[in-house]
Structure I
Amino acid sequence: MVSLKENIALITGASSGVGRAIALELAALGALVLLVARDPQKLQSVADAISNAGGAARVLAFDLTNDQALTTLVAQVRAQFKRIDFVIHSAGVFKMAPIATASIDDFDALFRCNVRAPFALTQALLPQLIASRGSVAFINSTAGETTHPNVGQYAASKFALRALADTLRLEVNAQGVRVLSVMLGRTATPMQEEVCRLEGSTYDATKFLQPRDVAQAVVGVLTVSPGAEVTNLYLRPARK
């Protein structure tokens, strides 16, 4: 088993779903996990689960779509940590509407959360990542490659997120930083439950990827030998 003792991992969207599962997995391997999301009570619940299992976590309750909150978070992390070994961008929002009637406010909200926040946070933490020759993972979606009717706004944000990851990789690989895009199919998360509600379909978690399975795959890729890099990880539900 890989040991991540002395490693520090920052995970956004850590209060539920895939972000929570990745935080638990990294903590189980010995990493100190910095849990970032808006809801302090949900984050504390994750931190308690990690602590009860013998791991270490810190709660950082910030809304990354708020520039002041983002600035404060970055200042705290920079002041406390000279290096960051992993940054996992799992926070995201979903909106659904045909382009003819879609809200510009929704479009802006999607890009602020799904693209702008990970861009700004990665940019701010690059010195710590370079110091550790660390890794960045962007939790993306099949919508980052193929779009469908009524999800143009969401898909546009996910295409942009993939472009961000691909460009970052070209810019920082020479400094030892690895960059991963995780292209997920439908996963049993609160977001997927909302997607099903908006579609008018039944949410059946047993049909979807499970967050723990995603977390194990992602952490396995992130802990591969430093001489190798996985650039894109594709996961789909086995049940069709």
Structure II
Amino acid sequence: MISLYQMPKLNDYAYSMSPFCLKLELYLKHMNIAYENHFNLELNKSPTGKMPFIETQGKKFADSDLIISMLEKQSGVSIDDGLTVEQKAQSWAFIRMCEDSGYWASIYGRWLDGDNVSKWRKDLSNSIGMPSYMVTLLFPAMKRTVSKQIKGQGLSLLSKNEIYQKAEKDIMAFSNFIGDRKYFFNDKISMVDIVAFSFLVMIRDGSCGKRLQSIFHKSNLELFVSNMSDIFLV
């Protein structure tokens, strides 16, 4: 059985605070791969110092994409086997939009948007089981680290409104593409559904800030997120 190491769950939700952790767990669940969850902050045990990572047959593997590629190579079965070449290309573009663009907007909303920072600090304290005074002491250093990452990526060089304008274009692109369909392609779940859901559910729950949450509510993505929740978060 695979041991899956994830960031802690957020508040009372049934999923990790990290969309990449949730993505990997939902993949394992959808592909009926047996796994055992370990929610913690033991980043020092990860091969890359990041989560998620897995341990199987005495070896550790990190990076959600690389883990999924390894598992699909071993099984000879891909979650996207039912997609056409064109659909696979569209899927990859939307996945990159989530992981290379949407991710940074959500991190900005949690850590740097002044309208949400105090709530995020409280949520973090509740989620990691650390006394609030300890989180209060450590939070400034954690925030500085995140700020450097976002500045290096380039997003925080923009104004707050410009950041959310870009995020809104991403979210509405998902909304316009899905329309009234249950999933991205046909009636079968593919990798892009799992990735998009892993990011969008955290925007919907408000943990990435009120501004992103309000953008979500202007879209037609509630049906998609609800459908996926009914399948995976029960």
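Worth a mention:
- Origin of the derived value 3.8 (distance in nm of label points 7 Å out along Cα→Cβ at positions 68 and 132; candidates I, II): II
- Origin of the derived value 11.6 (mean count of other Cβ atoms within 10 Å over residues 196-203; candidates I, II): I
- Origin of the value 1.8, where distance in nm of label points 7 Å out along Cα→Cβ at positions 12 and 180 was derived from one of I, II: I
- Answer label among I, II for the case where semi-axes √(5λ) of the Cα gyration tensor in Å, calculated from the coordinates, equals 27, 24, 16: II
- Which entry (I, II) yields the derived value 3.1 for distance in nm of label points 7 Å out along Cα→Cβ at positions 36 and 124: II
- Among candidates I, II, the computation of helix-only ellipticity at 222 nm (-39500 (n - 2.57) for each DSSP H run of 4 or more, over all residues; to 500) that gave -18000 used structure II.
- When mean count of other Cβ atoms within 10 Å over residues 188-195 is computed for each of I, II, the largest belongs to: II
- Value 3.6, calculated as distance in nm of label points 7 Å out along Cα→Cβ at positions 4 and 108, assigned to which of I, II: I
- Answer label among I, II for the case where FRET efficiency 1/(1 + (r/R0)^6) of positions 92 and 148 (r between Cβ atoms, R0 = 25 Å, to 0.05), calculated from the coordinates, equals 0.90: I
- Looking at relative contact order in percent (Cα under 8 Å, 6 or more apart) for structures I, II, the greatest value goes to II.
Computed from the coordinates by the stated procedures, all read-outs in this text should not be read as laboratory data. None of these values were measured; they are calculated from a predicted model. Cβ atoms are built from the backbone, for glycine too; each structure is taken alone.
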